[in-house]
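Q: Listed next: structures, encoded as structure tokens.
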Structure I
Amino acid sequence: MTLQASDFFSCVVITVILFLYKYHIRLTKFDRWCLVASGVILILWWISKDAQFSNFLVQALICVGYAPTVIDIFREKKHNESFVLWGSYFIASVVSFVPVLFFGELISIVYSTRSTLMLLGMIFLLIKFKNKE
């Protein structure tokens, strides 16, 4: 099964589970705008057939997606975020540079760089506003 097919299958399974078990997801205004933006990116990809450009737009949208967490941390001057979770994401992003070293594809470079820099920034932010207990 290709990665795209497995992604599609995963989305279908999650949607069916959410529908069958009647999970209600409350989306914020920000969440709705991000969903609209992802839909626009999908339409642009269908029209242009330019996967690389669409991927760059998705990478930008992922960066925007960090905003609510960052804003909350700055506003509250504290956080309840897990260092283990964010650290695990960071380690995975560093490991994602392995294909970059072997293949050097632009999409891999952009993904790995965006991921590593954003996660490094988040970890520094978490350290700066570490909860004093």
Structure II
Amino acid sequence: MEYRLNELTITLPGTGWEDTSSHRLALPAPDGTRVTLEIRRDAPIAREALAARVDADLKGHGRFQRGFELLVREAFESTELHGVRTSFRTVAPEGAIQHEVAYLPLSEVLLVFVARGTITHARECGELLQAAIESIRLR
């Protein structure tokens, strides 16, 4: 398998590799914390199965993340994309955390965008996720 990154290409032995890579970007905030955007790749999923996948993820967050509080779960659609957006809060050692998540099923991959930051940056997390989704240009 040939795997491409912006900086290089590597050749991996064998076949059957699945790309479950993720990219994480961090923006330092004036208060010393960070707002992060992670883009994860997962196995492709049919449009009909997306709601069940989102529900399973939310159930897992509720079970394993302290103080889980679901704020929003909604489908969205544009000319090129469809998906599901969720917004929820959890409690971590650094305090309350805002999570803004978008699930975008494409033909060959499920992309999951996660904007995360402390609760003081909840608005910025939502704006970041919205800007990222609106700026997508499919190849």
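Read the figures in this text as sums done on the coordinates, not as results from a lab. Here the structure is a predicted model, which is why all the values come from computation and not from measurement. Cβ atoms are built from the backbone, for glycine too; each structure is taken alone.
Q: Suppose P(r) over Cα pairs in 10 Å bins from 0, in percent works out to 11, 38, 33, 17, 2; of I, II, which structure was it derived from?
A: II
Q: Here helix-only ellipticity at 222 nm (-39500 (n - 2.57) for each DSSP H run of 4 or more, over all residues; to 500) has been calculated and equals -26000, so which of I, II was it run on? List each step's numbers first, then the result.
A: Details: I: -26000; II: -6500.
Source structure for this number: I.
Q: Among I, II, considering only FRET efficiency 1/(1 + (r/R0)^6) of positions 107 and 123 (r between Cβ atoms, R0 = 25 Å, to 0.05), which has the greatest calculated value? Provide the component values of the computation, followed by the final result.
A: On the way: I: 0.55; II: 0.15.
Checked I, II; max of FRET efficiency 1/(1 + (r/R0)^6) of positions 107 and 123 (r between Cβ atoms, R0 = 25 Å, to 0.05) sits with I.
Q: From which structure (I, II) was distance in nm of label points 7 Å out along Cα→Cβ at positions 27 and 43 calculated, if the value obtained is 1.4?
A: On the way: I: 1.4; II: 3.4.
Only one of I, II returns 1.4 for distance in nm of label points 7 Å out along Cα→Cβ at positions 27 and 43, namely I.
Q: Here distance in nm of label points 7 Å out along Cα→Cβ at positions 19 and 35 was calculated and came to 1.4; which of the structures I, II was it taken from? Don't skip to the end; give the middle numbers.
A: Working: I: 1.4; II: 2.8.
The structure behind it is I.
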